[in-house]
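A.B. asks: Presented below are the structures under discussion, each in the form of structure tokens.
Read-outs: derived from the displayed coordinates by stated rules, not from any lab. Please read all numbers here as calculations on a predicted model, not as lab measurements. Cβ atoms are built from the backbone, for glycine too; each structure is taken alone.
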Structure 1
Amino acid sequence: MEFTILKLLIKAAILCCITPIQAVSEPEARQLFGAKKMNASMASYPYGGYAKGCLAGAAQLPETGPTWQAMRLSRNRNWGHPETIDYIKGLSEKASTLPSWNGLYIGDISQPRGGPMISGHRSHQIGLDVDIWMLPAVDLKLSKKSRENISSISLRKSNGAYVNSRWTQAHHHLLKMAASDKRVARIFVFPGAKVKICKDEKGNRDWLRKIRPWWGHHYHFHVRLKCPTGLSKCKSQAPPPSGAGCEEAQSWVNRILNPPPPDPDAPISKPRRELMVTDLPKQCSQVLTSK
């Protein structure tokens, strides 16, 4: 009898103490992907979705080009799918035609092999997202040190309900240029900017559908491209709702200006668990270990 009880106690100790330690010892995917300095020498392919995936065969945006500069080079996030790199180059050339703009300052695209990042984003995992600074790119000869220290500008007022005095018609036209490319799925920007654009646009309004209000996004706007044609293991986000989306943006502004009272019965949200490699598409293990 005593021997049986002892066996049960030992078994309980194993289940209680050893198993959790083993689980904790598994490294998070963000640590593994964040440690990779170079891309995987594979054919270009975004596996999974924007917030749960990886990128094989990433292309690197050159640090400086005729109409762009990649910022925050120490992050090593100027990698993306070749379609994204091509999109950035084309948009930056168009941006150089705007008054007081010589091109674009490019923020985060993705890591060399995509995947979760140690800091900053839940998305940007498959090389089809890119952050573009709101700061007009006047000087395209910034040093690496300057690119670490310079900041973009915020265009929001009243927590994003309105644009501030730094907003210009050039910002409107830049977003229109960005959204007019058929490869673009969505562009995230703060709600006041979408409302301002809706009020000012007097021409074709079809592109407004792609401009989506979202928290933050007042120092930069976030472009999300569709999955390239024929890549079935890449998961695109569902298309935006039909219409220009101006009423939706105004509803965001209304909630900012008159926030609803807290709901005491609202469920308490649990912290999101960090992703493990096993949470990602199975191809991501090969992307991670490939030379």
Structure 2
Amino acid sequence: MLHLDNAGNRRTGIALVTATTLMFATLDTTAKWLVQELPVFQVVWLRFAMHVVIMSALLAPVHGRELVRVRNVPLQALRALMLGVMTALNFWALQYLQLAETGAIQFSVPLLIALLSAWWLGERLGAQRWLAIGAGLVGVLLVVRPGTAGFHPAILLSIGNAFLYATFNMLTRRLAATESAASLQLMSAIGAALVVAPFGLANWQWPASAGTWALLALCGTCGGLGHYLVAQAHRYASAATLGPFLYQQIVYMTLGGWLVFGQVPDTLVIAGAGVVVASGLYLLWHEVRGR
């Protein structure tokens, strides 16, 4: 149920979305550590398996049967498949790229959603929005640096993930009209776990220590809570209110890369990320002003 639009509820929504960005930044930082030790598909599968077990235990007493109620089976199945593929692409890219690089590419998603809306939904974009999209794509090129020594082929995995994530977000908006937030996050995780299971088990290596198992549990918990909290945040505040606060995730990812891996992004990555974020915020402001 949506809450009334007032200052208190907006603050609650902002707090929830801030927690979401911390969860997702922690998820990526943990995954980057794990894929240095274990096969990527095994980490992806265990991330979803842990997600299912932990979130079922946390949410079943609250939501009961609603947790597993599916009203649109085909779209839920498609969303689960996309989530599994997206996570595999992201974790694979994290083997080779800095967290700041994958974060900068990820935040091109609002630009891609605008492009997909124009192409797929026939939405008309004014000159100012096209300029913002163009500027954002230039920012992506600053991060990617095609044709230079700074280019790493793994960036293509991150770009593929961004395109899928843009479509995933559009699909989530459609499903939100019929499916509960609890069901969306759990059923997608169950579907993704089933899709990735054959690949994860085929590449199985036993984690070397209890610490590795703890990190896998943390990965699943952050993924599940992140998806659940962002859905709850939108019940307290509008997307226009919450949108700017989502971009703080790139700060946490950059800090994680520096504190955990000793990686400091270079000037072009910082500049590119800044352009991408500024372009996304402009598109958000333009949409709010239009409404």
Structure 3
Amino acid sequence: MQIKTVLILSPGEMGAAVGHAFHQSGFEILGVFNDRTRTTQKRAIDAGFKDAGSLNIGLKNADIVLSILPPAHALHMAKKVADGMRETGAIPPYVDCNAISPETAKSVAITISKAGSKPIDVGIVGNPPKQNSTPPRFFASGVDAKLMDTFSNAGIVVKNCGQEIGQASAVKMVYAGITKGVSALCANMLIAADKLGVADTAHEELMLSQDFLYRRMQNLTPSLPAVSERYIGEMEEIAKTCRAIGITAGFHDGAADLYRLMSRSPFSKETRETVDQDRDMRSTIITCSKINS
């Protein structure tokens, strides 16, 4: 199957960057702009997207569809696309690239399969693709996962990880459960230190005996409020994954609570690109510690 035209739903931070990387590699990139803000529309146009006009028109013209959304919207989008496929008779392969549990990935696949399309499960690990930076890894699974090899030299690295829908999402859940879970744990306890009145002593000890971890916190914590809203759904999907296999989900239920708190901070209006580079970890934590949980 030859893939030339890619419909990306939708051009958020990751979606726009992926679309730009694909566009730079010669693919035609479509988006649906009619319900998007001017900021999102401009970002998409700057990234090389063309407005399909509507979802149904996009489906008719696309060789493949990539869903790159906040995880809470993944299943709803799959249902919307499946309806569009039934209405138009257009059934391009559907790639769910969202941070969802294996169970949710299977529900998406069933929804898409019933519409006659080929579902592919993808878990993205890494930052949005950018020139001169390490490309993100797209873990792909499912019977038709090999179709993703089309994009192997288009600003991303594709890694096939199995024939079953849910395997790629499982990789994403494990990875994000560790990385974003650790970030949430660290931020939570630094807020605790501030509320308990022992921040200076705790920070001094962490710098002395946990130098590597402390430097990680310094680097990552100031940007957490900017991404906290999208991380809530991701933590909930990780907790769902854990419950499904009979291990504790408490860690990530708690992480979701921490990100809910940070999403109420004044810094949550920032994006990854507009985070105040002069704001350090401690000032971020002090502000967050004043928010009622």
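A.B. asks: Quick check: -8500 is what I get for helix-only ellipticity at 222 nm (-39500 (n - 2.57) for each DSSP H run of 4 or more, over all residues; to 500), calculated from one of 1, 2, 3. Which structure matches? Don't skip to the answer; put the middle values down first.
C.D. replies: Details: 1: -8500; 2: -26500; 3: -16500.
The structure behind it is 1.
A.B. asks: Which structure, out of 1, 2, 3, was Cα extents along the principal axes in Å derived from, given a value of 53, 50, 35?
C.D. replies: Details: 1: 86, 52, 40; 2: 53, 50, 35; 3: 64, 43, 33.
The correct label is 2.
A.B. asks: Then there's this: When you work out distance in nm of label points 7 Å out along Cα→Cβ at positions 133 and 221 for each of the structures 1, 2, 3, which one comes out largest?
C.D. replies: Values: 1: 1.7; 2: 4.2; 3: 2.3.
Comparing 1, 2, 3 by distance in nm of label points 7 Å out along Cα→Cβ at positions 133 and 221, the maximum is at 2.
A.B. asks: By the measure relative contact order in percent (Cα under 8 Å, 6 or more apart), tell me the structure among 1, 2, 3 with the highest figure. Display every interim value, and only then the final one.
C.D. replies: Values: 1: 21; 2: 44; 3: 14.
Largest value of relative contact order in percent (Cα under 8 Å, 6 or more apart): 2.
A.B. asks: Also: Of structures 1, 2, 3, which gives 2.2 when distance in nm of label points 7 Å out along Cα→Cβ at positions 205 and 237 is computed from the coordinates? Mind showing how you got there, number by number?
C.D. replies: Working: 1: 2.2; 2: 4.2; 3: 3.7.
Computed on structure 1.
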